[in-house]
1. From 1, 2, which structure was distance in nm of label points 7 Å out along Cα→Cβ at positions 62 and 254 = 3.6 calculated on?
2. Given a value of 0.95 for FRET efficiency 1/(1 + (r/R0)^6) of positions 174 and 286 (r between Cβ atoms, R0 = 30 Å, to 0.05), calculated from one of 1, 2, which structure does it belong to?
3. Of the structures labelled 1, 2, one was used to calculate distance in nm of label points 7 Å out along Cα→Cβ at positions 150 and 222, giving 2.5. Name it.
4. Given 2.7 as the derived value for distance in nm of label points 7 Å out along Cα→Cβ at positions 22 and 38, which of the supplied structures 1, 2 does it correspond to?
Structure 1
Amino acid sequence: MYLLSFGFLLIFVLVSVGFFTLLERKVLGYVQVRRGPNKVGFMGLLQPFSDGMKLFMKEQFFPMNSNFLIYMFCPVLGLVQSLFMWVLFPYYINCLEFNLGLLFFLCCSSLSIYSLMICGWSSNSLYSMLGCIRSVSQAISYEVSLSLILLCFFLLIDSYSFMGFYNLQSSVWFIAISLPLFLGWLSCCMAESNRTPFDFSEGESELVSGFNVEYGGGGFALLFISEYSSIIFLCLLTCIIFLGSNFNSLMFYIKLVLMCFLFIWVRSTLPRYRYDKLMYLAWKCYLPLSLNYMFFFLLMKSLSLYHFF
């Protein structure tokens, strides 16, 4: 039953990635006052499947001077790492219970940087190497703030499990007591998943697609799927931490889709940051904000324990 349930989860994650790309292209089309993909199937609903078939059926090219084995293995590593996080999905039955679930998330998300780094290095291309150096510095900067924001809520709920959020948010959502932290978390998620306005490892206008510039066909498709499944999981985590965490409700999944829409909306609206401002934002804005909130939650927790005893 474990294998069956995780097999179903894997299939639905991959299908959701396909339809997330369709949603993104439709929204970007309407924002830019043009039609989105509308040729394949009714209203373009079969477009993700035709794109996937086209990518996986293309001939595989590889650079002559690349480190071939590592170059071909790296997209698979990225996909496995992004799908590993979905083990944390809170099942109602056959639940693989994680008492340290959020720590597991931090470990898995920090591994994503290795696939980007090896992709950039193994291609033996200066453009992809420059993209990978950017992504390393960006991910290290924003993972600090992301971890501290999560640590704030560990202090508040006294648990590393997702069920702690479910139990504690029955009366009030955490976004009500930590709106600035929610906005900081959103920015850190966008920086962590290389989304606009923080897509420096993949700056198309000046880096020709960054670290994955030498990948085409199946390798590019695997990198694409891993990036988008990570984005959907970060949206799920945002709903769990800040927006109620009631997994058994339909409204939870509507909020999840709205969070995905927010990522697309930001991409269609905001221009790319300057790189020095990205670093300034991480170390001078989000780090002090998350540290101050951590002390605030620590004070709240100690006062509540004092009055309890």
Structure 2
Amino acid sequence: MMNMDILNVIIGLVMLIIGVLVGLAFLTLLERKLLSYMQIRKGPNKMGYMGLLQPFSDGIKLFSKEMIYPNVSNYMLYYLSPVIGFILSLMIWMLIPYYFNLISFNLGILFFLSCISLGVYVLMIAGWSSNSNYALLGGLRAVAQTISYEVSLALIMMSSLIMIMSFNMIKFSEYQNMIWFFFLMMPLSLCFLSSLMAETNRTPFDFAEGESELVSGFNIEYSSGGFALIFLAEYSSILFMSFIFVLIFMGGYNLSLIFYLKLSFISFMFIWVRGTLPRYRYDKLMYLCWKSYLPISLNFLLLFIGLKIFLC
């Protein structure tokens, strides 16, 4: 019986990873299509029907190209950091609160915060090990930005955790039967959404990959499979951050079409913002975190703690 349970978990994990990878492939296609229509041009439309096979041809092209190693790079760290980043981004997906087969964490939110904190080391090592000035500057920017926004991210999540008094993600759906937390915590939820964009290095906070000044940032020396893994890790994070936003603020997790539509809409928001807003200024990004989001999240946290004590 125990062996069958372990086999079920392994099969479920393999299915999950395949599902995530296919989802990432079509998320990149969706982004390219949407950006092309926003800029009044045609996106990928040659491979397959309306370009549906484009992500797979891109993947085959990237993984079949030659990997280039700079002579003065720190070879092992340079080689392993994209792999570790990709593994970390897939590990977070175990957190989805399944009703069957897989794992339901009682401390899911803590595991999520631990995994995204480890992602900082991957950025730092990827930028430093390639021994390029541009990559190092991009890595430093990414680390400062990610660490700063993790603080406000954790504090905003604490407000919602105070409401449900549990780290288990299934509890969020139980507490949002009548009203979404989005309406109870409107300013916090919008702060959370923009913090997620900063956390995943997305427009308008994509300073780690500032093409105009850093020539693609920390991943400048990566080619072939290494670049593809960094790219997949980034899009995996975007998809999971959309999932976390829906879970915490838009009704929790349930196996219905509406849940996946909400998830698709938040992922679309990431792309919509990219097609609409220009890049922010780096010092303003830091001011936004430390002078706006931190006081707001602390004040709301005190408010919800007071409400919880008063109502209990």
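1. Values: 1: 4.9; 2: 3.6.
The read-out was computed on structure 2.
2. Going label by label, the one that fits is 1.
3. Working: 1: 2.5; 2: 1.8.
Going through each structure in turn, the value belongs to 1.
4. Numbers: 1: 1.6; 2: 2.7.
Computed on structure 2.
Each reported figure results from applying straightforward, stated rules to the coordinates on display, with no laboratory input. Bear in mind the structure is a predicted one, so any value in this text is a computation, not a measurement. Cβ atoms are built from the backbone, for glycine too; each structure is taken alone.
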